[in-house]
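Okay, got some structures for you below.
Just so it is clear, none of the values below were taken in a lab; they were calculated from the coordinates. Computed from a predicted model, the values in this text were never measured in an experiment. Cβ atoms are built from the backbone, for glycine too; each structure is taken alone.
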Structure 1
Amino acid sequence: MTDEQPLRRARVGAERDDNRLTLRLVWCPPGSFRMGSLRSEPWRQEDENRVGVTLTEGFWLGKYEVTQAEWRQLMRSSPWRGLEFGESGPRLPAANISWDGAWEFVARLTRGERRAGRLPANWEYTLPTEAQWEYACRAGSTTAYCFGNSPDLLSDYAWWGGEEGDGNARGVRHAREVGQRRPNAWGLHDMHGNVCEWCRDTYGAKLPGGRDPLVEDASATHRVIRGGDWTWRSWGCRSAGRGLGKPATSNILRGFRVALCAVRAGRGESGTVTTSRR
């Protein structure tokens with residue numbers, strides 16, 4: 001593919017899977033939103049203070065978390081195998097994935113798709129920025145969850161509460177197959193639970209705002225994790241909920257989903273600091 005225009009000509013929620021993994025992606029349009037949580041939101045944390053964000057470029061985001069079948073096809077490994085809670089299945093999310101491993105996955109996918117002529121040089125497969133992730137999770141909503149402020153409907157949209165709550169994942173001590181719960185308004189599944197998802201940014205105690213924010217701080221020791229997992233209580237599954245982890249570490253609760261975006265300055269391994277485009 002030498003023309004990038006087909007990547008930009010889409011309506012919100014449009015889907016594509018024209019990559020070697022037939023990994024399904026959903027179009028998220030450019031737009032503005034308030035990132036973080038209101039002080040009145042129950043169980044909010046101090047690192048969720050709201051900021052205004054404008055995303056000037058639309059992007060494609062994985063409809064589902066990357067599955068074990070997709071990971072094995074590209075990476076030829078099964079890092080979840082042999083671990084407690086490490087159930088195997090092609091439609092289960094790839095888990096026990098470090099940030100470094102997720103970054104290598106998207107880098108390999110980018111290189112392969114460019115060699116095959118399916119990806120313009122100025123587009124890349126990558127991890128979503130923290131702002132992109134929350135924007136896509138909210139899908140136009142302004143409430144604690146994509147479906148409202150009360151967690152009463154959380155089991156309709158997520159696998160949660162298996163270890164630390166009273167959710168629908170009780171009794172099954174592993175993640176579930178992707179896409180089994182209801183999607184949000186843009187057609188994205190499992191944003192509020194199943195496995196936690198790595199984002200591109202390094203972690204900072206303050207959310208970045210402005211235009212197309214991205215934090216890549218060479219002095220930072222952790223990367224951002226978003227979305228709840230199957231063990232968490234409902235408050236950890238909120239749209240604004242944040243987590244963090246060291247990039248070289250992994251556990252069975254962590255996975256990721258892929259973003260397809262226009263290439264931008266600054267990469268996760270560059271050692272540069274980019275807070276926003278203004």
Structure 2
Amino acid sequence: MLPFDYATAFSRNIGWVTEPEQQTLRTKRIAIAGMGGVGGFHLLTLARLGVEKFYIADLDSFELANLNRQAGAAMSSLGLPKVDVLAGMARDINPDADIRVFPAGVSEQNLAEFFRDVDLYVDGLDFFAFGAREQVFRYCAEHRIPAVTVAPLGMSAALLNFLPGGMSFEDYFQLAGKPELEKAVRFLVGLAPALLHRHYLADKSRVDLKARKGPSTTIACQLCAGVAASEVLKILLGRGKVWAAPHGIQFDGYRNKLAHTWRPGGNRNPINRLAIAIAKKTLGL
């Protein structure tokens with residue numbers, strides 16, 4: 001087997017980044033909570049970008065229903081912890097990668113350790129993991145850690161950046177103190193105010209927020225990874241325009257449409273408030 005050489009392995013990145021920028025990416029540490037739908041693709045995409053230091057967290061193991069969309073899901077990985085499988089895949093790309101796994105997921109008890117010396121956070125948590133997500137984004141805001149979330153919706157990627165000194169996750173989504181089902185509605189509306197994905201749902205019976213279930217595609221998950229990695233590159237290298245909340249961007253591959261939204265006040269914005277009210281009435285809340 002040929003010996004690993006960082007410069008050669010990532011030499012084809014040079015041109016879109018400079019050699020000094022590539023070395024900068026190599027020194028940065030990224031935290032990713034969730035190794036499921038989008039999180040695994042985030043890790044592998046960033047590893048191929050040449051990022052070499054990661055903290056990754058997930059408490060689940062792979063199961064058969066993950067095969068349609070998750071990067072580490074295969075017949076050979078069923079029943080295995082997601083963090084271990086994805087860490088192995090990333091080290092197969094870069095044997096020198098410094099990856100620490102958090103097999104119990106993220107919680108209030110380990111947030112300080114999970115974010116120790118971290119330069120940026122990329123969200124990969126399950127859609128319905130509201131408690132963990134609120135804690136994670138609150139910690140990022142308090143400790144001035146840039147946070148990137150890109151949601152897989154239909155066959156689209158919906159981007160929101162939360163940057164130090166800017167609008168926080170809680171200010172934007174207004175989830176605190178709300179019942180779980182209303183949090184789901186607020187999160188969905190806030191993630192993609194343009195709702196580009198709403199036009200082509202083929203079987204509406206498969207969406208059940210009360211049962212915490214919804215359809216998903218690998219199309220969206222892989223789009224999300226590319227979008228997130230682009231934002232990570234710009235933030236870490238300090239180049240290119242980075243739109244932060246209350247700005248949001250959604251690209252839908254099925255409809256070939258791009259929407260750039262601006263919702264001052266986040267979910268307090270009258271447009272979002274109306275969308276939330278309609279969704280709540282539809283769900284009987």
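For structures 1, 2, which has the highest computed value of mean count of other Cβ atoms within 10 Å over residues 40-47?
Largest value of mean count of other Cβ atoms within 10 Å over residues 40-47: 2.
Assign the value 2.7, calculated as distance in nm of label points 7 Å out along Cα→Cβ at positions 168 and 184, to the correct structure from 1, 2.
2
Work out which structure the value 16 belongs to, where percent of Cα pairs over 32 Å apart was derived from one of 1, 2.
1
Looking at structures 1, 2, which one was distance in nm of label points 7 Å out along Cα→Cβ at positions 48 and 144 calculated from, given that it came out as 3.5?
Matching structure: 2.
If helix-only ellipticity at 222 nm (-39500 (n - 2.57) for each DSSP H run of 4 or more, over all residues; to 500) comes out at -11000 when worked out from the coordinates, which of 1, 2 was used?
Comparing all candidates, it corresponds to 2.
Here relative contact order in percent (Cα under 8 Å, 6 or more apart) was calculated and came to 19; which of the structures 1, 2 was it taken from?
So the calculation was done on 2.
Supply the structure label, taken from 1, 2, corresponding to log10 I(q)/I(0) by the Debye sum over Cα atoms at q = 0.23 Å⁻¹, for residues 200-239 alone with the calculated value -0.78.
2
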